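None of the figures in this text is laboratory data; all of them are computed from the coordinates on show. Note that the structure is predicted; figures quoted are calculated from it, not measured.
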Structure I
Amino acid sequence: MDLLLSPYTLAATALGYLLGSVPFGYLLTRAAGLGDVRNLGSGNIGATNVLRTGHKGLAALTLLLDALKGTAAVLIGHWIGAEGGVAILASLLAGLAAFLGHVFPVWLGFRGGKGVATYIGVLLGVDWRAAAAFCAIWLLVALLTRYSSLSALIAALVTPIGLFATGDRATGLLAAIMSALLFYKHRANIRRLAAGEEPRIGAKA
């Protein structure tokens with residue numbers, strides 16, 4: 001408990017949340033004169049919904065920035081934590097906080113994205129192999145089904161199981177928490193998938 005409440009872990013967690021809260025999809029579409037992306041498609045601020053504007057470049061940039069803020073949070077958390085001898089703990093907490101920031105951003109009334117890109121970015125900062133596995137699973141399912149949501153759900157289900165199976169309990173726990181939140185944020189997608197009403201990748205609003 002003392003380590004969790006150390007000034008180093010608290011600082012890393014706070015900075016991670018603030019980084020994760022930056023709503024790049026919302027900011028980029030507004031800057032491009034496309035209005036509020038939350039009024040399109042799923043109402044999400046992530047790359048998949050930005051793609052529904054028809055601007056592939058903006059969608060790609062949103063994906064990249066949403067991922068990188070997760071990676072940056074982990075690296076900054078590690079740097080801060082190293083000063084107090086809690087580098088690993090601080091990096092994991094900063095990564096989780098960045099994910100929470102994206103999903104529940106203070107700037108948008110705690111109504112943010114679904115967290116897929118930031119999930120990948122956090123994993124990249126902690127263990128690039130886990131991030132690569134997540135992306136490989138996502139890509140395979142997406143190629144087979146063209147459902148972004150289903151791809152994310154399956155990747156989020158498999159990733160923590162794989163991490164626990166390989167003995168990486170700390171990263172596995174981090175991934176499990178993020179996966180649980182990702183499933184929660186995809187509950188409407190799950191209902192649409194079950195009803196056969198989920199839009200496929202590239203479909204416009």
Structure II
Amino acid sequence: MNKYSPEEKFILQKLKNELPGNLFYHGLHHTLDVLNAAMKIAHEENLSPDEIRLLRIAVLYHDAGFTMLYKNHEEEGCEMAKKYLPGFRYSNKEIEKVCQMIMATQIPQSPKTLSEKIICDADLDYLGRDDFEKISNTLFEEMKMYANLHDEKKWNLIQKKFLEKHQYHTAFSRKNREHVKQQHLKKINELTSPSQ
């Protein structure tokens with residue numbers, strides 16, 4: 001973990017130790033995947049080093065609320081940021097920005113700043129990637145546990161609706177993810193068509 005700053009190591013350790021084991025989708029692996037995607041997009045969108053520092057911490061806290069509860073985890077993640085980041089000399093203004101990024105990831109997404117757009121696109125980066133099916137299966141497994149959703153047809157209809165409504169916010173994601181996302185939607189449309 002030497003490529004992480006002390007404040008990043010702190011929250012990563014917390015996620016590793018405290019996230020429930022049955023978060024098949026929202027586990028630590030998801031946070032690290034979002035961080036990886038966010039850094040790729042931030043680089044393409046020419047975010048400043050200071051904005052990148054805040055974006056990284058927002059990504060690491062964006063699902064930290066799952067250590068406490070499942071519903072409204074974004075608010076909880078924001079409360080955790082307010083609790084722990086002052087100890088790492090983050091100003092109120094910086095913490096406010098971090099919280100705004102975390103809250104922007106709430107569905108339906110409503111990002112305003114470029115950093116908020118990046119965290120939103122990174123959070124749902126997989127929708128336009130080749131590992132979409134594998135990752136969406138982990139979300140279905142999680143839904144069985146937390147939303148009592150066991151019907152695959154119903155799950156596919158939820159995904160269809162979600163993909164139809166979803167839109168990427170950054171130029172990078174629109175260019176590199178939208179096309180593949182549309183292919184996934186086409187496949188799900190076939191699966192959910194009445195003739196199936």
Structure III
Amino acid sequence: MEQQDRWTKPEPLWREEISLPKFEALNEDKATEVAIVGGGITGITTAYLLAKAGKKVTLLEADELMNGTTGHTTAKVTAQHGLIYNELIQHFGEEEASLYYQAQMDALQSMEEWVKKYEIDCNWEKEDAYLYATTQKGAHKLEKEFEAYQKLGIPGGTQDALPFDVETTKALSMKNQARFHPIKYLLALIKEFTKMGGKSLSIPRLLI
């Protein structure tokens with residue numbers, strides 16, 4: 001018993017004191033214009049946008065909605081996806097790298113607009129995002145990434161310390177990013193999706 005308790009995964013922070021919605025099981029043929037498989041943030045957002053565009057949408061999930069990667073997320077909303085911008089410039093050029101950054105920021109802005117529009121109480125806060133290094137080799141990579149930021153006009157900067165207690169040789173910030181409570185946010189989006197006629201169904205595991 002002690003060994004079993006030791007390896008039991010704790011409940012994610014976002015799941016504490018929040019019940020996820022239950023939906024009717026898919027046990028017969030259903031007609032729909034668009035079927036989306038996967039009830040995480042990607043599937044729910046896609047379902048919402050398509051329903052908003054007037055499509056008849058059915059969202060399918062084998063497990064509980066928001067209980068996979070989304071339910072165990074770090075809850076940051078950011079265009080800072082590791083050391084990617086220097087690499088993108090090297091492989092695809094500055095124009096394509098800039099398009100990638102702008103697409104991420106457009107998504108962040110859309111999320112912020114929906115939070116305001118639907119008055120979603122999801123602890124949305126604008127924050128800087130950080131990458132940091134603990135070696136001199138890593139610090140050099142951050143300097144190269146910062147050069148890419150400058151080429152692309154990405155707001156940010158390098159510094160020798162973080163605003164919390166972690167030893168580092170160099171840190172790189174990206175300004176105007178965000179953090180939020182993903183489950184509270186997506187519960188509101190599901191509610192709006194349902195209002196527009198969207199359907200959510202669970203898939204029996206024998207069908208997948």
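Tell me which of I, II, III gives 34, 27, 15 when you compute Cα extents along the principal axes in Å, for residues 26-89 alone. The read-out comes from structure II. Source structure of the calculated read-out (helix-only ellipticity at 222 nm (-39500 (n - 2.57) for each DSSP H run of 4 or more, over all residues; to 500), -20500) within I, II, III: II.
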